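Each reported figure results from applying straightforward, stated rules to the coordinates on display, with no laboratory input. Just so you know, these numbers come straight off a predicted model, no measurement behind them. Cβ atoms are built from the backbone, for glycine too; each structure is taken alone.
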Structure 1
Amino acid sequence: MRQRFFVGLASLWLGLATLLPVSAQQDREHARPKIRTVTAFVRLDRSSYREQVSKALAMLRAARAEFVKAGYEVETIRITCQPFPEIVKGLTAAEALAFFREYDKLAQQEGFTPDIGAAMVHDSDPPSEADLLATIIAGTETINGFVVVADDSGIHWNGVRAAAKVVRLLATGTPHSEGNFRFAAAAFPPAIAPFYPVSHTTGAGHEFAIGLESANIVQEVFASSKDSFPAAGERLTAALSKEAKSVEAIALRIAAQTGWKYEGIDLTPVPLKDISIGAAVESLLQNQIGSSGSLSAAFTITSAVRRVPVKQAGYSGLMLPVLEDGVLAKRWEAGVIGKDALMSYSSVCSTGLDAIPLPGDISQHDLENIISDMASLAVKWHKPLSARLLPVAGKHTGDMTEFSSPYLVNIRIR
């Protein structure tokens with residue numbers, strides 16, 4: 001009698017389990033990564049851009065529905081285009097700004113985030129292109145863009161100076177200096193990168209890529225055992241592969257259904273505040289990030305990501321965006337990590353200098369030196385890196401930042 005009771009109880013539990021949402025069943029096994037973004041790549045024509053955006057949104061919304069049905073949360077949908085000077089060629093600066101204000105209004109109405117690519121793709125391009133980008137970002141709510149500061153030709157010294165000027169203009173010209181969260185100086189910017197602000201297309205468009213928010217997977221893998229670096233890396237590859245293959249299967253189905261070309265997944269395990277890549281690194285190190293072994297941890301994570309057997313896009317390495325990660329922000333505030341440490345890690349991963357808080361009175365000269373250091377390292381190792389610097393107007397060392405963005409952690413400036 002007792003045996004039949006427990007068998008019946010077990011059957012009841014299994015029956016109830018099948019009624020749970022897919023995501024709830026999966027949460028019992030492990031936390032799935034979120035889809036940070038599904039990004040469409042479109043070669044915009046300003047005479048027909050609304051129709052182009054409408055077609056891209058049809059694909060993006062269908063993609064979001066497919067991922068949600070499979071148990072994933074999709075945080076954003078995005079549209080990236082070719083470098084913006086190509087779109088507004090022949091317009092005055094005022095006309096170009098008016099066009100992008102309309103585009104920004106459309107983005108807000110339709111719920112997507114736009115990136116308009118690079119200013120000064122070549123070092124011979126006029127600095128006025130970077131000035132215009134600063135004006136566009138300051139005059140809109142959602143638009144992202146970047147300046148190229150290094151590529152196969154070497155360091156773009158004019159680009160370095162122009163990018164530093166943009167940083168200063170956005171620090172003083174946007175509320176809480178948050179315009180710089182939508183701008184970066186970029187070296188060897190990868191095409192078809194789904195994460196922002198370094199995103200652009202050089203192709204014909206009609207493509208899409210996926211960006212995962214998978215720092216939780218790294219946290220889970222590294223917290224569950226005290227493996228050596230090689231063993232931890234292999235376990236991370238296995239865990240990311242399982243999720244990435246699932247995401248890719250859905251993406252391929254979306255491509256077949258919509259006719260848009262699937263370009264891959266950016267497997268960079270991006271964090272979001274409590275979903276912390278800094279905490280994951282510290283689990284692996286069994287010590288604070290910044291201590292001995294941090295460079296090896298960065299190499300381990302990037303190597304693990306690169307081994308995942310799916311089509312990869314964008315950076316697909318380790319990034320350490322200080323102000324987007326609760327643990328990294330605390331370590332920066334305490335002086336445990338700084339620019340030199342992050343530059344060191346950048347030799348083996350895709351870190352660069354991402355979401356770095358700086359005093360508002362930092363000089364143009366110092367900004368140029370910070371950006372050129374990043375560009376020099378990128379040229380030395382022929383790899384994509386970026387600098388997203390956030391000087392806060394009116395704030396000095398020891399002052400608290402007052403960012404309003406849900407993606408940014410507020411800390412005291414060093």
Structure 2
Amino acid sequence: MQEDFLHHLWQYQKIDSANLKTVSGNNLQVLKVGQQNQYAGPDFFNAQIIIGNQKWAGNIEIHLKSSDWYAHNHQQDKNYDTIILHVVWEDDVVVFDKNNNPIETLVLKNITQKFVFQNYQKLIQNKNWIPCENEIHGINNFTWSFWKTQLIINRLTRKTKVFEAILEKTNHNWEALLFELLAKNFGLKMNQQAFLSVAQNISFLVFKKEIPKKLTLEALLLGQANLLKDTLEDGYYQQLQQEFQYLKHKHQLKTSLVKMNFYGIRPAGFPTIRLSQFASLYSQNSTLFAKIIKIKTIEDAQKIFLVSASEYWNTHYTFCKKSGRQTKKITNSFIALLLINVVIPLKYLYAKSLGEDNIQDVLALYSSLPSEKNGIINKFVALKIEVKTALDSQSLIELKN
């Protein structure tokens with residue numbers, strides 16, 4: 001057994017709370033269980049209880065055995081001088097406070113409901129992918145719906161903390177934040193950090209000065225991605241290379257050490273294609289942040305993000321090697337990923353910064369997007385859990401994690 005289980009019993013009072021008595025035989029009434037402490041010190045702060053006819057306010061300490069008090073040397077720690085109740089599974093020794101008075105003790109073993117302990121044992125011993133596989137279908141739809149909403153809020157809160165850190169670094173420049181977030185996500189899994197480094201090496205202030213010149217933006221991105229450093233007999237390559245050398249001198253750009261990964265990536269997702277699409281996006285949208293914040297539907301997003309790479313890339317995936325003609329347009333599935341990973345969290349954070357609540361708009365946008373497909377979602381589908389929209393998939397990913 002773990003102490004976490006005892007914390008759970010105490011926090012949610014999963015015990016037979018009628019006629020509680022301490023080891024010394026005094027009646028016990030719990031008014032407030034207190035606030036759980038995740039750090040060093042007593043397990044619960046600011047609890048309120050009544051022992052006999054005396055009301056107490058202070059801290060609660062929880063152990064598997066009362067002798068753990070001495071095993072953990074609490075008798076030598078002043079942080080434990082304000083303990084008003086010692087909660088244990090088994091009482092095997094009397095514990096004294098600093099004045100040598102016995103500390104009132106509550107034993108959980110005989111007042112814990114049998115089914116609670118049995119459920120705990122089943123969960124701990126369970127080897128399934130998720131421990132509740134056999135019980136999950138017993139959850140009613142209302143609970144599922146409410147739970148998924150809470151999971152989405154938890155996920156957004158956690159993800160936007162990273163956004164806030166970038167925002168702080170950029171002196172609260174929302175356009176610069178968007179620039180870094182989009183760059184990172186245009187790199188997808190294999191080149192996320194490399195694309196982010198490109199954006200950070202350029203800085204949005206420099207990039208913004210060159211909008212809306214598409215070729216200039218493409219040269220800036222490909223050059224900082226170290227994709228224009230060779231000598232190639234290719235007219236478009238040489239044009240980009242010459243432009244980048246001019247930009248590097250003009251903006252005093254530092255030499256980039258970024259290394260792009262092409263291996264294991266489908267040609268349509270090569271860094272050359274994605275960076276050209278990224279350049280197109282900004283060259284066609286000089287006020288991109290203002291447009292993105294107003295997105296409410298997939299159609300709104302498609303009007304912004306349905307851009308193509310430069311004409312050269314219609315017959316190329318890499319420099320010098322010609323391929324069959326195909327317009328390299330951003331796909332709807334990629335737009336959905338950008339909505340999930342960038343647009344929706346950014347809209348949520350921006351509304352929060354204005355003191356507004358846009359959670360219903362956020363949930364509606366999630367619900368309008370198709371579910372992602374990955375290992376976690378495949379497992380839930382195998383358990384016959386309905387996963388239709390991004391609201392379902394994002395909440396389930398958060399739940400599993």
Query raised in the report: Can you tell which of 1, 2 yields 5.7 when distance in nm of label points 7 Å out along Cα→Cβ at positions 104 and 176 is derived from it?
Result: 2
Query raised in the report: Which structure, out of 1, 2, was P(r) over Cα pairs in 5 Å bins from 0, in percent, for residues 168-287 alone calculated from, if the result is 2, 10, 14, 15, 15, 15, 13, 9, 5, 1?
Result: 1
Query raised in the report: Among the shown structures 1, 2, from which was the value 0.30 of FRET efficiency 1/(1 + (r/R0)^6) of positions 72 and 392 (r between Cβ atoms, R0 = 30 Å, to 0.05) calculated?
Result: 1
Query raised in the report: From 1, 2, which structure was Rg and Dmax of the Cα atoms in Å = 29.3, 92 calculated on?
Result: 2
**Report entry** Computed 0.10 for FRET efficiency 1/(1 + (r/R0)^6) of positions 152 and 336 (r between Cβ atoms, R0 = 25 Å, to 0.05) - originating structure among 1, 2
**Finding:** 1
Report task. Out of 1, 2, choose the structure whose coordinates give distance in nm of label points 7 Å out along Cα→Cβ at positions 120 and 328 equal to 5.9 when calculated. Result -> 2
Report task. Out of 1, 2, choose the structure whose coordinates give relative contact order in percent (Cα under 8 Å, 6 or more apart) equal to 11 when calculated. Result -> 2
**Report entry** Structure (1, 2) behind the derived value 0.30 of FRET efficiency 1/(1 + (r/R0)^6) of positions 32 and 88 (r between Cβ atoms, R0 = 35 Å, to 0.05)
**Finding:** 1
